[in-house]
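Colleague: Okay, got some structures for you below.
What follows is calculated from the coordinates using simple rules that are stated; it is not laboratory data. Bear in mind that the values here come from a model prediction, so they are computed numbers and not experimental data. Cβ atoms are built from the backbone, for glycine too; each structure is taken alone.
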Structure I
Amino acid sequence: MRSGEELERLEAIMRTLRGEQGCPWDRQQTHQTLRASLLEEAYEVLEAIEEESPDHLREELGDLLLQVVFHAQLAAESDQFTLADVLADLNAKLIRRHPHVFAGQEVSGAEGVVVNWEQIKAAEKKEERPSALSGVPITFPALMRAEKVQAKAARVGFDWPEVRGPLAKVQEEAEELVAAWEAGVESAEDRRQLEEEYGDLLFSLVNLARFLKIRPELALLRSTEKFIRRFQRLEEKVAAQGATLESLTLAEMDAIWEEEKRKA
């Protein structure tokens with residue numbers, strides 16, 4: 001298959017880059033030094049998906065695949081494992097966790113698949129993960145980690161029966177944050193309490209997002225991009241008037257902001 005040939009070619013290129021006559025930068029890298037690159041490439045894949053650009057997505061998936069091959073090459077050089085081992089483990093896991101496809105097991109729709117997957121995964125990790133909330137990496141972005149933890153708790157029945165529960169919880173946490181602020185922030189302990197109440201509010205908003213079937217990470221990303229677009233239009237409008245943002249009052253900027261907001 002062409003994909004197999006191209007993957008072997010990529011492996012060979014990576015071995016050359018890491019070889020004695022290879023690239024000085026590539027030869028210096030370790031699993032630790034590549035951590036930031038791996039995260040960056042994953043986010044760039046998400047950006048390409050948001051753009052709905054097949055060409056950009058193809059390119060970014062290639063960059064992400066390079067990170068996988070790079071880490072596998074580093075491991076192979078230390079006789080830990082190879083890319084073939086990674087692929088073999090992945091293939092076996094996919095077959096093992098899809099018994100409804102490969103072993104004739106019956107499941108009830110997509111939700112049944114998720115439940116079955118988690119049960120199989122829990123059985124595999126039973127000895128090393130005693131808690132129902134285990135297995136969510138602490139390195140995940142905070143919103144994503146909260147979402148994963150809450151979903152795991154829900155799977156064992158620790159959940160609101162319907163959406164009014166998390167809605168009320170958001171209101172409760174917002175009121176507690178306001179109360180903490182109004183009580184004053186005069187000490188390190190006051191600051192810690194305020195931060196805790198703010199965190200509780202964020203956590204409850206993530207839980208509400210789960211009930212509304214909204215991905216909080218993507219929702220915040222889109223809202224941030226929307227803010228950037230509107231702010232840039234504000235800058236353009238002010239510049240067209242021969243002024244600067246610094247020369248305007250907040251009220252004047254807000255008036256232009258609201259005008260631009262109505263346009264989109």
Structure II
Amino acid sequence: MGILNITPDSFSDGGTLTSEKQIIEQALKMVRAGADILDIGGESTRPFSEPVSPEEERKRVIPVIKSIRLHLPSIPISIDTTKARVAREAIVAGANIINDISALRFDPDMIGVAVEAECPVIIMHMKGTPGDMQVDPVYDDVIQEIISFLQERIAWACSKGLSKELLVVDPGIGFGKTVEHNLRILNHLAEFKVLGCPILVGHSRKSFIGKIVNREVHDRDVATAALSSMCVVNGVSILRVHDVDKTVQAVRMTEALLASS
């Protein structure tokens with residue numbers, strides 16, 4: 001899953017895609033490199049970020065989705081949003097997947113959009129909100145608490161009419177977690193298979209990587225690729241990344257090694 005942030009303030013690529021031409025070029029580059037999904041987001045969810053209005057978010061993402069769909073008619077597109085209005089318009093514009101970091105909690109109308117569209121939905125664990133999630137996050141058992149949270153959200157979504165076969169789970173790397181929490185999650189990804197859903201991990205270029213390898217945000221793709229390999233070994237289905245090319249190389253090499261073992 002290649003990340004296309006149409007925002008002025010995302011932690012890694014905010015403000016870099018400022019024209020339709022740049023966006024389409026980046027989308028084409030990602031697909032040529034091997035991206036299977038493009039993830040479009042119009043609101044930064046970096047730590048301590050402020051929310052934007054639904055109107056502003058839709059102005060950012062809807063034209064982009066329409067344009068990408070014209071140039072890439074078959075590539076799956078996910079809309080990274082917590083707002084039902086944005087998700088609904090994105091699906092009409094050509095998006096196929098809802099990626100909701102709130103696990104369908106922030107907007108009570110989101111579940112209705114998902115059920116009506118019968119589209120895949122990514123539900124993520126987050127402790128708090130982007131504005132406060134990194135203020136001293138504490139867990140008794142980070143793995144079990146995330147699993148319990150996701151189990152509850154899966155059951156709730158299914159009770160509202162969404163098929164479990166459409167759900168993807170994301171443990172939420174960096175969303176209300178310390179460096180140690182993130183490392184523990186990455187070491188125990190296989191445990192999330194108990195949920196019975198495909199697993200997505202969004203680890204790309206995040207601050208915990210910078211703290212470990214002492215690199216600035218745009219110089220973390222090698223470390224990201226190394227983590228991607230470990231994710232594959234542990235059964236992750238979707239890797240949400242900025243640098244698709246390095247990730248695809250790492251994944252292909254890892255899969256070749258696994259196939260020959």
Structure III
Amino acid sequence: MEPDDFTHRHVAPLGKRLFRLGLSASYGLDERAARQALDGPFQYVFWNPTARVLTGPLREACRRDRERYAIAAGPTLGFLAGSVRRSVERSLRLLGTDYLDVLQVYWVGRMSALTAGVLEEMVRLRESGKVRAVGVSIHDRPRAGRLAAASPLDLLMIRYNAAHPGAEHEIFPHLAARRPAIVAYTATSWRKLLRRPRGWDGPVMTAGDCYRFCLTNPHVDIVLTAPGSAERTRENLAALEKGPLNPDEERWMRDLGRAVHG
């Protein structure tokens with residue numbers, strides 16, 4: 001196995017060494033850019049059936065080399081065990097694959113409920129081999145910390161960026177016991193870190209800076225990007241070549257994050 005470095009990491013719950021920038025289609029990625037991304041270094045893909053521009057390219061990529069990719073998918077609304085199972089079966093049909101790498105229940109407490117029944121169904125699907133890992137997206141950091149410390153979950157997708165670093169105190173200290181995988185999203189704080197806040201006279205961050213901020217933290221396995229074009233994808237990949245932040249860069253980004261947060 002190749003050793004870990006800044007851009008690649010063996011993510012134990014998924015059993016794969018992965019490129020640490022994950023792909024999402026949330027912000028206008030077109031089908032051509034999606035194909036180019038999947039032909040490039042991207043491996044971790046956050047997908048759901050509504051992401052139509054990504055479905056065809058991802059299906060083709062799976063046909064070429066399924067084991068290369070780690071696909072995270074789940075029900076748009078996950079309040080009942082039956083809807084969770086049906087979403088997995090639908091996803092497998094649409095992508096033409098035998099398994100999902102991650103069954104992810106979205107936005108626990110808002111668009112889903114992690115009830116005992118839902119959690120039991122997730123575990124059954126993992127035991128059946130239809131999914132290899134189970135996880136959630138969650139905004140509630142204290143609850144995420146409790147799930148990190150004690151639950152069957154293999155993965156947590158959480159908000160983490162220079163303007164919202166609270167996971168460093170409320171989630172990351174609880175990872176040691178089980179070490180679930182951590183996927184960070186909203187690295188740009190919905191692009192707020194890319195715009196100059198009132199009263200700030202220093203430089204602002206690029207999207208690439210935002211991804212480097214996330215990946216410099218050793219607790220983050222993957223950070224999602226949702227580039228709107230192939231050009232932005234290239235810019236983000238080029239930024240990662242700079243490696244982890246140096247102390248001056250980190251200090252500047254945290255100061256900017258506090259200004260953005262207000």
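Colleague: For mean count of other Cβ atoms within 10 Å over residues 180-187, which of the structures I, II, III scores highest?
Modeller: On the way: I: 11.6; II: 17.4; III: 25.1.
Largest calculated value belongs to III.
Colleague: Next up: For percent of Cα pairs over 35 Å apart, which of I, II, III scores largest?
Modeller: Numbers: I: 41; II: 8; III: 12.
Largest value of percent of Cα pairs over 35 Å apart: I.
Colleague: A further question on this structure: If helix-only ellipticity at 222 nm (-39500 (n - 2.57) for each DSSP H run of 4 or more, over all residues; to 500) computes to -11500, which of I, II, III did it come from? If you can, show how the numbers build up before the last one.
Modeller: On the way: I: -24500; II: -14000; III: -11500.
Going through each structure in turn, the value belongs to III.
Colleague: Of the structures I, II, III, report the one carrying the highest value of mean count of other Cβ atoms within 10 Å over residues 84-91.
Modeller: Numbers: I: 12.2; II: 23.1; III: 18.4.
Top value of mean count of other Cβ atoms within 10 Å over residues 84-91 goes to structure II.
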